[in-house]
Every structure is written in structure tokens, then in C-alpha cells.
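Input: structures, listed below.
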Structure 1
Amino acid sequence: MKDQAVRAEQQKIMNNFRDKFIDIHRSEFCLEILEPILVKVYSCTLSQEDKDGMSAFYRPPVGRSYVSKMPVVIKKTDKCAAKKTG
């Protein structure tokens, strides 16, 4: 019983930390903050040909589908990687 109480308390602490981390991440990395940074980085890193190619890919339905599905792909990848490493 004592071990379960410790584990429950540890889980509560970890959940609290996770929630705070997510709140900070959402507030600090919002589009209004990131957009000018990304524009600058993309502008000095990618050629016009690179940007045109990316635009050509992401504009049609297949590109939009890819973007909409990437969060799921990333989550699934994280879960699989965690199982392998953890």
C-alpha cells in the first residue's frame, strides 16, 4: 500500500509538471512569436527554388493531407520509440 501511495504521488507530480510544461510551450511558441522567426530562418536557409517546391507540394490536397496527418504520425512515432527505449 505504501508503495502505491508513493507511486500515486509521483504520478500526480509528473502530471502537474506535464500540464505546466504544455501551458508554457503553448504560450511561448505560438504562431505570432514563431512566424517572424521562421520567415527569417527560411529566407536565409532555403533558395527560392526550395520555397517554390515546398509551396507546390503543400498547396494541393495531398500536401494539406500530409500536414493534417503529421501530428498523428509524430505521436505514433513517439509511442513506438518510447516502447523501444523505455
Structure 2
Amino acid sequence: MGILDTVKLAGVLVFAIPAALAGLEMLLVSGETGFGIALLVLSVMLVVIQRRLKTPGDIPGLVLERVRGSGGHESESNEP
């Protein structure tokens, strides 16, 4: 995970953590199970979507990683 991925994850967590805490509070303290579960699911989905979703800006980097990873099978010995 690169620095940009870390910053993106931190940005999503800024919204996901308060939603999860509010969901837990509604679920456990207030007794509002519907809203509590909905907020917990929303916060988990925010993080999952951020980690799994590929945007058009991510595609060149993915292609570069595949190209770089597939061409390194030659041996570098100097034997004729």
C-alpha cells in the first residue's frame, strides 16, 4: 500500500469511524436496532468499497505493476 492509498483510507475512516460509533451507540444504548445496524453496515461498506473499487485513475498504475511483474523471469548470469 502506497502513501496515496494510506491517505485515501484515512479520509474514508474519518467518516466511517464516527458512523460506526453512532451505530454501536444506537444499537447497544438506545435500543434502535434498525438504525444502529444500518450505520454499522454503512461504515463497513465505506471501507470495503474504498479498498476494492478501482477508478479510471488507478488503471495505469495497475497495468504498470503487471508489466513490471511479468518481465523479470530472465536470469542475469553472464554465462555464454
Structure 3
Amino acid sequence: MIPTLLDLKVPFGFGTVRHELREHVEKASAALMIVSGVLVRSTNLWDKSKTCLEDLLVLVIPLERAVDEWPAGELIDRNGPEL
């Protein structure tokens, strides 16, 4: 997947995990930036007319830009359901 994102010139990849997994994620990869205090809004998987708003850890993967260029903010709008 990363080669395709690089071909598309995507500046960052991101994913989310529950706060309980923070220690595990920190041990798994030093290349990630872990961001807390950001709400993630996504479409409900079973009812597309509803949205979910969750307090999750955001994992930022630098691709075309340096990790410190990740824009500050308090909300990420997913364009669809959590996968």
C-alpha cells in the first residue's frame, strides 16, 4: 500500500487505535507520530445516515512530507466508515 500512496504523492498516511494500545504501538514503530486529543468522526458502518465521534490515538505515517508538518487540529473527518 505504501508504494501506491507514494506514487499518488500523498503527504501522510494515518490510522487510529484505542488508547489502550499506545504502549504496544510505541514499541512497534519509531517512524510513527502518535497524536492524542483528536476526535475522529466517521460514518457508522451499519447505518450510513449516522456518524460516530470517537476519541482515538491517531498514528501519523510520514510519506511525502516530514512528520512535523502534520497539520494541527482537533477533529479528523473520515470520508466513510472505520475499516
Identity of the structure behind -23500 (criterion: helix-only ellipticity at 222 nm (-39500 (n - 2.57) for each DSSP H run of 4 or more, over all residues; to 500), calculated), options 1, 2, 3: 2
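Among 1, 2, 3, considering only Rg/Rh (Cα atoms, Kirkwood Rh), which has the greatest calculated value?
When Rg/Rh (Cα atoms, Kirkwood Rh) is computed for each of 1, 2, 3, structure 2 gives the biggest number.
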Origin of the derived value 4.8 (distance in nm of label points 7 Å out along Cα→Cβ at positions 36 and 60; candidates 1, 2, 3): 2
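Where a number appears in this text, it was derived from the coordinates with a stated rule and is not lab data. Keep in mind that what you see is a predicted model, and the values were worked out from it rather than measured. Cβ atoms are built from the backbone, for glycine too; each structure is taken alone.
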